[in-house]
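Structures are listed in the sections that come next.
Values in this text are rule-based calculations from the coordinates and carry no lab data. Being a predicted model, the structure only gives us computed values, none of them experimental. Cβ atoms are built from the backbone, for glycine too; each structure is taken alone.
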Structure P
Amino acid sequence: MVRQFEWRDYSPDQAGLVDFWLDEEAVRATGLDDGFDAFYQYWEKESDPEKGEYFRCKVVSARQRPVAVVAFGYRDQTVTVMEIVVDPALRGQGVGAAAIRQLTDDAAEWFGLPVSAFEAVIFKDNAASRNAFYQAGFVRDAKDGERWGRQAESSEILYRCTAEVLPRTPDHPIRWLEPDERRLFNAHLRLSLQKPISGKRWSSILNADISYCGLFTEDKMVARACIEKLTDRYWEISDVHVAPAYRNCGYATALCGFVANEIWENGRIPTIRTEKDNAAMRKVIRKLGFQPFHEEDQ
């Protein structure tokens, strides 16, 4: 495999370069007010290999030019990306996302230990980092909006919509659910042979700014999908589900097109992810003009 970047261990003599990258925007987004080397020295001393805690810090280069620095730790088969700082001249060009993807590919080799998951904690107002980690396959924790994660062996493909306008589907009545329609949602879950949700769970969905829509036929809500507003740039079509008795009728395509249009109208880019072996959903995704994210973001 051709590697996009070279990775070398950080050393204190590179502190001046990294601190040059720590402009006002980077300090606000990372909290590195005391400079990068102070952060590095602290975690270098705090890591405890006897407890299975390891700390690594690498300078990322492209064609021998340093472009970013990444600090990350290891414990209990989980790699935590602690900080990533990109050269200001290269921000917004996909460098951060590409570096994170390569880190997830190589981290197990660097530590010489098994890795089952990755996580990151990102300040809520750090839109650039949220977008970078999202592009690298991380998803936001529903209970902690600042914590993001992904499994080491991801079986999902992330797609981005490339069509500017998606076809409307007037033959299929679709609408957004109201906050007081939990009973309607639960009736759909029963129709789908799924367990109904509690009022507390429904409230947590609404509080997470997740919006559900339903497709109706025969006076029943037979299919659903939702919007997850994951970043300032990308909103994801999620939890697409059609009740078993109503499949193969084009309902999933209609729902995804409906939600994608809503996302476009809000000035965001629609994305969607599905399992690699879900041929039916991948067919829907391609039909609507979505492409694998990496094909559009290199």
Structure Q
Amino acid sequence: MFEPAVLAQILWTGLATSSHMVLFTIAFALVLKVVKLWNFAQAGMMAIAFYAMYAGVNQFGWPTLPSVGFGLALTLAATLALERFGFRVLRARRSSSLLFFIFTLVCSEFAAYALTLIFGTEPAPLFERILSPVRIVAGIAVSDWDLLALGVTIGLATALALYLRFSSDGRCLVAVSDNAELAELYGISAKRAYLIAFALASVLVCAGMYLYGTRTAVIPTAPLQLMIFAVIATLLGGMGSVLGAAIAAVTLSLLQSYSILIVPSKWQGMILYVFLFVTILFFPSGAHPMRLLRRFGLRRG
């Protein structure tokens, strides 16, 4: 039987380490909801965000805040250019969804290849020290990084929810996500909504890569692996539900964290792929409670 203190520590650590994955998932789910695009180019944007911040800190010698600003600026520029000169052109040509999908993968692979040529393949953390001070609170080890990660994630998620709920641009995003053609009839620009959605996703991606890069070393192809998690969480949360995707991301992170109690370390890398196969085969439209009850024959009448 496992000690309560161990279970509590895993819970806290799992919540903290889920932070950047939640941000990546929200960014992916938001673009899918508004733009109706499986944006695997986000992996390339994640790599650009990290290496721009890395260059600012380690090559230009800038303080943290200007380096993060530089990373955000380059990520925004790359993302908006991709929308303006890539996706918009494909839409004008009425390209198939498969072509969009292939285009995003190619963009992601190209970004990883270019960054590999520039920065090499050696893993690199954002800062030389990736350990942060730790204090014991009620028997649980709580690091400064944990508090920063949770604070940034909760703050950005709350800000996004308030933005979508109360701002005029946010309501326009919701309208376009529901029906872009109808929104256009009411004078709402779908093109502007797409740009805003990509800009918001860039902010989330940059924040997530900052947290991830201060926790572990990164290589140019690492974001491609992180994208698998975001896709699984988006599928489980129900396509079109940003909140559902975020909740699924936290749940998956906790499942991975607790799996160390029963799954040997050498098999840990397989867990995410098991989740992917199970999600695609059994929950392609999301793990909704009523659907689960019907699936297992537990719903009456």
Across P, Q, relative contact order in percent (Cα under 8 Å, 6 or more apart) reaches its greatest value in structure Q
When mean count of other Cβ atoms within 10 Å over residues 135-142 is calculated for structures P, Q, the one with the largest value is P
Note: volume of the Cα convex hull per residue in Å³ at 173, derived from one of structures P, Q, originates from structure Q
Working back from 1.2 (distance in nm of label points 7 Å out along Cα→Cβ at positions 47 and 79, computed), options P, Q, answer is structure P
Comparing P, Q on distance in nm of label points 7 Å out along Cα→Cβ at positions 7 and 207, the highest sits with P
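Starting from the value -23000: which structure in P, Q was helix-only ellipticity at 222 nm (-39500 (n - 2.57) for each DSSP H run of 4 or more, over all residues; to 500) calculated from? The partial results should precede the final answer.
Working: P: -9500; Q: -23000.
Answer by label: Q.
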For distance in nm of label points 7 Å out along Cα→Cβ at positions 71 and 95, structure among P, Q ranking highest is Q
The value 15.2 for mean count of other Cβ atoms within 10 Å over residues 55-62, derived from one of P, Q, belongs to structure Q
